[in-house]
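In what follows, structures are represented as structure tokens.
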Structure I
Amino acid sequence: MLEPGTNAPDFTLATTQDNSFTLSKNKGKRTILAFYPADWSPVCTDQMSLYNEMLDYFSNLNATLVGISVDGKWCHAAFSHNRKLDFPLLSDFERKGFVSKKYEAFDDQAGESFRALFVIDENGFIRWTYLSPPNANPGADGIIQALEELNQQQLMK
């Protein structure tokens, strides 16, 4: 995985048939990238549902959350609708895993993204990363701690 301090590689991925997300357009705001293996799997479903419950907290810490997997945009649309998710799921399907590979968060053997988390600061630098065991929900504690530490660092400036 890319290390903290690295400039986060820019990308554009589809969120729906007609919309996309470009990382560089989110400058000035923190971004949480939550790479995950697949829609509909039990662990991924729990993980994304938890993050949906944490959206207000993330927002209060000036952070936008996006989920990323190699599932297609139609699969994401069905999953998001079914789980009532209020954050975008990005499809890394075209050129399978292209963005996951940029972040060194792609499992070549399985052909899917690792369960990997990145917190990117307002200037586009990776500030925190976490690679979760494949069948474990990483929760939100590490994300929250990383965002709160960024707040503390800003206060000290």
Structure II
Amino acid sequence: MSSVDTLNIIQGDVKKRIDRWLARYPVDQKQSAVIPSLRIVQEVNGGHLTKEIMDQVAQYLEMTPISVYEVATFYSNFEHQPVGRHKICLCTNISCMLRGSDELLDYLKTKLDVDVGQVTEDGKFSIKKVECLGACVNAPMMQIDKTFYENLTEQRLDEILDSLE
């Protein structure tokens, strides 16, 4: 999904989706919906947040902009630079590292000709190192978009990447 016109991102379907989250909280606690609101606008904006978008979330939720920035920069699932259509999150925590994630990271960077935090020339992939994806018993593992992949090898990586549009 490509970036959208961010002049007023909180309208139409985006507004309805945020409002569904707001309905779960007391009227005077709109800020409780900041994380799902940021997730929604990030998704609609092609996978990353901008200052302008975070400012709109702050205004809509009646929060100070800095409060929204604090949340958006604290959690690693929020991106502040463009990402590929498929964001590869490779776990590099101890269990995955001991089972070869560092070597898989090097393999990915070479195969895709891109470094961590960058987007491939065709815009298809970006790579991000993450701490823990919660499947240590089946390390090494990664998440691409909303799908988790475990017991990775170079061959398995090739199969997964080749299967993505």
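Throughout, read-outs are computed from the coordinates displayed, never taken from laboratory work. Keep in mind that what you see is a predicted model, and the values were worked out from it rather than measured. Cβ atoms are built from the backbone, for glycine too; each structure is taken alone.
Annotations
- Computed 2.6 for distance in nm of label points 7 Å out along Cα→Cβ at positions 103 and 143 - originating structure among I, II: II
- Entry that produces 50, 33, 25 once Cα extents along the principal axes in Å is calculated, selected from I, II: II
- Structure with the greatest value (metric mean projected area of the Cα convex hull in nm², for residues 23-62 alone, set I, II): I
- Comparison of I, II - label where distance in nm of label points 7 Å out along Cα→Cβ at positions 31 and 95 is highest: II
- Origin of the value 18, where relative contact order in percent (Cα under 8 Å, 6 or more apart) was derived from one of I, II: II
- Which of I, II yields 0.40 [FRET efficiency 1/(1 + (r/R0)^6) of positions 7 and 55 (r between Cβ atoms, R0 = 25 Å, to 0.05), calculated]: I
- Looking across I, II, the calculation of mean count of other Cβ atoms within 10 Å over residues 39-46 that yields 15.8 traces back to I.
- Answer label among I, II for the case where mean count of other Cβ atoms within 10 Å over residues 79-86, calculated from the coordinates, equals 14.2: I
- helix-only ellipticity at 222 nm (-39500 (n - 2.57) for each DSSP H run of 4 or more, over all residues; to 500) from the coordinates reads -9500; which among I, II: I
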